[in-house]
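Every number in this text was worked out from the coordinates using simple rules, so none of it is lab data. Quantities reported herein were computed from a predicted structural model and do not represent experimental measurements. Cβ atoms are built from the backbone, for glycine too; each structure is taken alone.
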Structure I
Amino acid sequence: MALELPPLYAIVDPEQTRSRPAERLLTALLEAGVTILQLRVKALPPGDFLELAKETRAITRAHHCRLIINDRIDIALACDADGVHLGQDDLPLGVGRKFMRDKIVGISTHDLDQARAAERDGADYIGFGPIFGTRTKATIYEPRGPAMLQQIRSAVKLPIVAIGGITEENVQGVWQAGADSVAIISDILHDDNPGAKALRILNQGRTVQRRRYGSPEI
């Protein structure tokens, strides 16, 4: 069965919380109705990452939210996450699938060849971007833009999570270009009321999905 994604794919990154407790931001997003969330950790030692992942798993499970761990298959398995998200420089997708078995495996893509390879090799969804310029994550890739997103949408059947420089103000055009879901980091985490912003984005996305599919969003 194809993976169904909500319009907002939330990401919590402790480096982007502006010194606010990650747990507080996480709870705000979950209370707003987020149903899939990625924990993205780059700077913590593995033991600290695992402890944070276990705490996040407990909170997301209580809110019936799927948890995806960025990059680290070992952390994902150790905390019993719902899946892992891999980059092009992480372990190959086929290896990730071997370890994760029937759990969710997503992979970042940046061009048409990578997107097609992800579909061929068994990804459950692809991340695609950066759509716009972003300061959240260092990348060698130029902004892809909605036009290239449309090309990817026409080429693959996998669910697409668009990422990179997406905000509440420009998100409509990203969904309209073919994204099933959008990953937003700084525009939500830096907001004074991240829960309220997440809820507004979710409500916008649900309207888009109802128009696209003719049925209520999950």
Structure II
Amino acid sequence: MNQNNIEHIIAEYIKNENISYLNDLLLDNNNQLKILPYEGYKYIPINHLRIFALLKGIYSFPTIELASWIKDNYDVKSMIEIGCGNGILAKHLKIPATDAKIQEYADIKLTMELLNQPTIRYPHYVEKLTAMEAIDKYKPKTVLACWCSQLYDMKESYRGGSIYGIDEEKLLKKVDNYVFIGNKLTHGKKKILKIKHNTLKPYWLVSRSKYPQENLIYTWEKHEHTKINK
């Protein structure tokens, strides 16, 4: 999303919309995001949800169903979340919440300010660690990431990413499982999609994407990492 689109959305909100009702619906007494069942989001207009997310620095909305799916499919005792942002999902799962906290960097703060976007306010329980630092410290079998940018590669610039992004190719060599939650339009050009993986599109994923039908989960398992599909 470019600056003009963001400014247009916020301008339209200021002029035409009142989404204050979402504060009581989606935030707890500590002004942190609640984890609700999917039904809690089902009837919220997508434009209201997107504006709320933009104004609050939120990228995705973890649901009870998502948390249950993770618990049912992975051993959370050997799981960490990287790039966790507000860390709400990690807190709910009772796993280490880690983030490089790049939105505290001067250049990122300036960029966000120019885009009229608030930066993430990292709660005290989010540990400042890069993805690799977190893996080296906790030695997890499974790494969880939601809406994180991959490491930018100038040779494949069309894939997007960030100079502060995660080296996911390196990550896959260090863990048994990698679970990534995002959106096809935003994350569908990941370099590691060349590596065999699974794609799920459950109905209970909620994000600020304009196209929620493209929300998805990518998963990689260690025994599938050894061969890149050409």
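Which structure, out of I, II, was relative contact order in percent (Cα under 8 Å, 6 or more apart) calculated from, if the result is 19?
II
Quick check for you: by mean count of other Cβ atoms within 10 Å over residues 80-87, which of I, II is greatest?
Going through I, II one by one, mean count of other Cβ atoms within 10 Å over residues 80-87 is largest in II.
Say we calculate mean count of other Cβ atoms within 10 Å over residues 64-71 for every structure; which of I, II gives the highest result?
Looking at the calculated values, the largest one is I.
Out of I, II, which one gives 17.4 for mean count of other Cβ atoms within 10 Å over residues 112-119 as computed from the coordinates?
I
So distance in nm of label points 7 Å out along Cα→Cβ at positions 128 and 208, computed for just one structure, reads 2.3; which one of I, II is that?
II
Between I, II, which one scores greatest on Cα Rg over 2.2 N^0.38 Å?
Largest one: structure II.
One of I, II was used to compute volume of the Cα convex hull per residue in Å³, for residues 88-199 alone, and the result was 113. Which label is that?
I
Given a value of -9000 for helix-only ellipticity at 222 nm (-39500 (n - 2.57) for each DSSP H run of 4 or more, over all residues; to 500), point me to the structure among I, II it was derived from.
This figure was derived from II.
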